[in-house]
1. Quick check for you: by relative contact order in percent (Cα under 8 Å, 6 or more apart), which of I, II is greatest?
2. The value 148 for volume of the Cα convex hull per residue in Å³ was derived from one model only; which of I, II is it?
3. From which structure (I, II) was distance in nm of label points 7 Å out along Cα→Cβ at positions 50 and 66 calculated, if the value obtained is 3.3?
4. Quick check on the output: -7500 is helix-only ellipticity at 222 nm (-39500 (n - 2.57) for each DSSP H run of 4 or more, over all residues; to 500), derived from one of I, II. Which one produced it?
5. Of the structures labelled I, II, one was used to calculate distance in nm of label points 7 Å out along Cα→Cβ at positions 138 and 226, giving 2.4. Name it.
6. Given a value of 1.3 for distance in nm of label points 7 Å out along Cα→Cβ at positions 162 and 218, point me to the structure among I, II it was derived from.
7. Comparing I, II, where is FRET efficiency 1/(1 + (r/R0)^6) of positions 170 and 234 (r between Cβ atoms, R0 = 41 Å, to 0.05) highest?
8. Tell me which structure, out of I, II, gives 1.17 once Rg/Rh (Cα atoms, Kirkwood Rh), for residues 114-153 alone is calculated.
Structure I
């Protein structure tokens, strides 16, 4: 019951990794505010999990929405101890030469500006109370190039950098800021990449099971995210925890050297 009496906000909490985080927090005694644009899914999840959970429709690229969801956590659930800046999209794909400024800006707004806004307004409450934990969802594409589209890769690299700089600023106030960098996980975003259909989760499960022996589920990533937000990680600050079974960030090109003796 690591989160007994604690209040968390999870953006993008209606599905995928965000839903996994919400479920884990509630299972450990926490109360959660789900922020998402998926109203039907968000309300259904809140209803399923009971009185410990609230849903607020929020576009994380709009500052007024982010400020309102932080205020709602305080007014409806009694405070704000943990903030998970998790909401995301794949964003614009294709050649840089063919990418429009409008599509680039929209991708950055959802993937990067939202994290800035979450830290800004979350820290407003946490700094005043002298405690809090913020966990930002980056990606393996944020620590190594060539794993995602251009805008997505740039945004996720920036999330890692912002995590580190925010940790330095907020540390004296008792607020920790860390990030997770998940690899391929069974989620709507991965299904979009693999099958062009966010609902094709079965195809993702099958593909990842062949790769790792079993698929990486949102609950697996949530376990790491929730650890970083817990008091057990009190000495972890400004870190980016890669969660990819050593399949993406370390790379696999050297594997041939490990499979037998050579001269």
Structure II
């Protein structure tokens, strides 16, 4: 297998990434060791994709959807980026059962729990606002970049996720970048979860939304559906998940991993 060590593409989570210098660099900044967990991959992939595209720089403006308590707002603030962190209203998230795994954001204070950014700089750079991803306010505009980590699959249907990917581009400046990760169905390009609290996108779904975005004039980085070739890439964390090697996991009758999409809004 030929592996591309260049800029991040739209691609699947793979074990090879954990061995790369760029991956180790961000893990070090997070004070973590590379651990073959797909959530770590999502955060590092997003940071690297935005770094490569010049987004993580002083006084840039970034917007995160469904922030939970993820460390990226604090990381970007440390680099001088101004961040608006958004998440669903807490009561709605609790109603949906999103009470585990740091899935909900209860305000800006919860976004620097690791102390990644100096408190005064964080307070200066990061703001919080409740936002429903199915109903993005019209005044959220002119951001240099935005991102989300495994969030738009929770909007109710495959189509609602597609609509989010189109709508979120309205928040960006012309030429702005967005990086979004979501659930990817490894085991089937036919059956999947289509109307559920968590939907799972197949290759054909990804190809469809990429085609639609490109038809609207936006740029989408080349999509690689390569699954990886290292031993960890063939391990499936079955239910109940042990979270040890967690690149691919069982969700109901499907094997699932993460996929990242990199999109540039048309100029």
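All of the numbers you see were taken from the coordinates with simple rules; none came from a lab. Fair warning: this is a prediction, and the values are worked out from it, not measured in the lab. Cβ atoms are built from the backbone, for glycine too; each structure is taken alone.
1. II
2. It must be structure I, since only it matches.
3. Only one of I, II returns 3.3 for distance in nm of label points 7 Å out along Cα→Cβ at positions 50 and 66, namely I.
4. For helix-only ellipticity at 222 nm (-39500 (n - 2.57) for each DSSP H run of 4 or more, over all residues; to 500), the value -7500 is produced by structure II.
5. The read-out comes from structure I.
6. II
7. Largest one: structure I.
8. Of the options listed, only I reproduces it.
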